[in-house]
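Asks: The next part holds the structures, each set out as structure tokens.
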Structure 1
């Protein structure tokens, strides 16, 4: 799967998640510094089923648009999902273009006599960028910063500042203390290794008592959809979410033990989302040794089959090794 496809899946998963009004409210009221968030309710929010992404960026990003009523007037919340590996220094300009598209559509659907009234007002648009990249965000957050001579002309030029939510910037303990759906998502989507991922997921299932049953199902759905490359990941998630608290400890412990075993045998942990660095040949040889020790001996035909397996399946056998009861259990991986 190429990076573009991965980003599209990630964007869509987040879009599905925050298209839920209550989840969007949780994000706004807990992660955006404002004085107006408390005025937003599920009842005065409307999800706009339209994207304003320019054709040049369709493969790179996604957006979510909400409309709310404030004191009898509409306001739009434009959320840009920015899940790229690099920082885009054109961000203020891109947001401006998206905002103009929203206003252009509103004007197009406004009657001429209404538009000519002195009382006519364009609706406010609040731009928000949600970012999960590893690199520090160094792009300007105000439009004036990408306009030449802006200091000279001051208020004579157009300007706005977008709200910025950097998923990787939040402290782990801060997110643990919040115990809400957005914090759970951020904890699992930060730049962490697989062992830490499963440890956090265990804590969320056991400790996040504020999460409703519906929110846990949202979390599960999101996890299943953003990790499509990992061979046994969906099964692990299903098992974890269907277990009681005591069972969750055992399930995640077994997964982590498998990952720790790989580390002890000299395999370096991967950087993010379950990938482990190193040559596939080395991993395969280590796995063969582990299986030979576990089952006393390993048939030559099994050894040859394991040597032909892709890296992701080799990793998943190593993860599941403590759950394997017989050589027959290996056949499902071939």
Structure 2
């Protein structure tokens, strides 16, 4: 069954005040599911499970979590079943996606969010999970961009701590050294974003969101620079960039040799795409496909300050 007509409308794109799911507390239950790529083995998430337990959380595993079907963590119906169960279960207070890869887009339009809307919960992940972030944002709910169980083996203490603070509602702000290419200024808006490739691919879909008045976070991995250039221009031609209030650029891993061939840098590509817009842009924010993947709460109002020495992101 396709549920998209039941819960999406054009007006949903322009939601300004997002519902913040209840913050976690010791004794709450979370569920780990795999909506995209498969796990290599059951031990891949061990450190993530132990971390959550150390926070006082009960950890449930999706029935199909360790299955494999071609590139995916089980067939589309199997992955859909686990994610739907997690959305519907009132006792589950957060859904922690096991890893990224690819595949969330294949099941997102089959999900029924009616119970989720009555009992909202945190959805946590990044990379391919950007599809879910954008989809629940379209519905008006906040979510968390952060390290997943499959990557917890290599996560820094800061990545773990910021995820904990985000989930448990503790005070959190970020200050990073200024990059010389940062665009200076101060702005306020709702934080949105995720993986650049996924954001671009959602344009015109039932998971597309209105960028007006938003501060956009972007990151990506393994993309040639000409692809980054094309993605930025695709966003620009769709009017996605002009009404933003700011851009936060996380980690972008790319081939240095290809960088030389293209004749520019990732930062120059992004600046070129937004050069006529009067809002702050900061680089080198510690989030993305890196060990030091600091958690971000999408859907919250934030203040972005960029000056000659530092860049500060604070929640309002």
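Computed from the coordinates by the stated procedures, all read-outs in this text should not be read as laboratory data. In this text the structure is predicted, and so the values were computed from the model without any measurement. Cβ atoms are built from the backbone, for glycine too; each structure is taken alone.
Asks: Identify the structure, out of 1, 2, from whose coordinates semi-axes √(5λ) of the Cα gyration tensor in Å was calculated to give 29, 21, 20.
Replies: 2
Asks: A value of 2.2 was derived for distance in nm of label points 7 Å out along Cα→Cβ at positions 131 and 155; which structure in 1, 2 was it taken from? Kindly include the intermediate steps, with their values, before the conclusion.
Replies: Numbers: 1: 2.9; 2: 2.2.
Here the read-out was taken from 2.
Asks: Given -7500 as the derived value for helix-only ellipticity at 222 nm (-39500 (n - 2.57) for each DSSP H run of 4 or more, over all residues; to 500), which of the supplied structures 1, 2 does it correspond to? Each step should come with its number before you reach the end.
Replies: Values: 1: -14500; 2: -7500.
Structure of origin is 2.
Asks: Given a computed value of 2, 9, 16, 18, 15, 11, 8, 7, 6, 5, 3, 1, 1 for P(r) over Cα pairs in 5 Å bins from 0, in percent, for residues 123-250 alone, which structure among 1, 2 does it belong to? Don't skip to the end; give the middle numbers.
Replies: On the way: 1: 2, 9, 16, 18, 15, 11, 8, 7, 6, 5, 3, 1, 1; 2: 2, 9, 17, 23, 22, 16, 9, 2.
Of the options listed, only 1 reproduces it.
Asks: Using the calculated result 21 for relative contact order in percent (Cα under 8 Å, 6 or more apart), pick out the matching structure from 1, 2. Spell out each step's value before the answer.
Replies: On the way: 1: 13; 2: 21.
Source structure: 2.
Asks: A further question follows. Of the structures labelled 1, 2, which one yields -0.34, -0.59, -0.72, -1.25 when log10 I(q)/I(0) by the Debye sum over Cα atoms at q = 0.12, 0.16, 0.18, 0.28 Å⁻¹, for residues 107-170 alone is computed from its coordinates?
Replies: Details: 1: -0.55, -0.78, -0.85, -1.12; 2: -0.34, -0.59, -0.72, -1.25.
Corresponding structure: 2.
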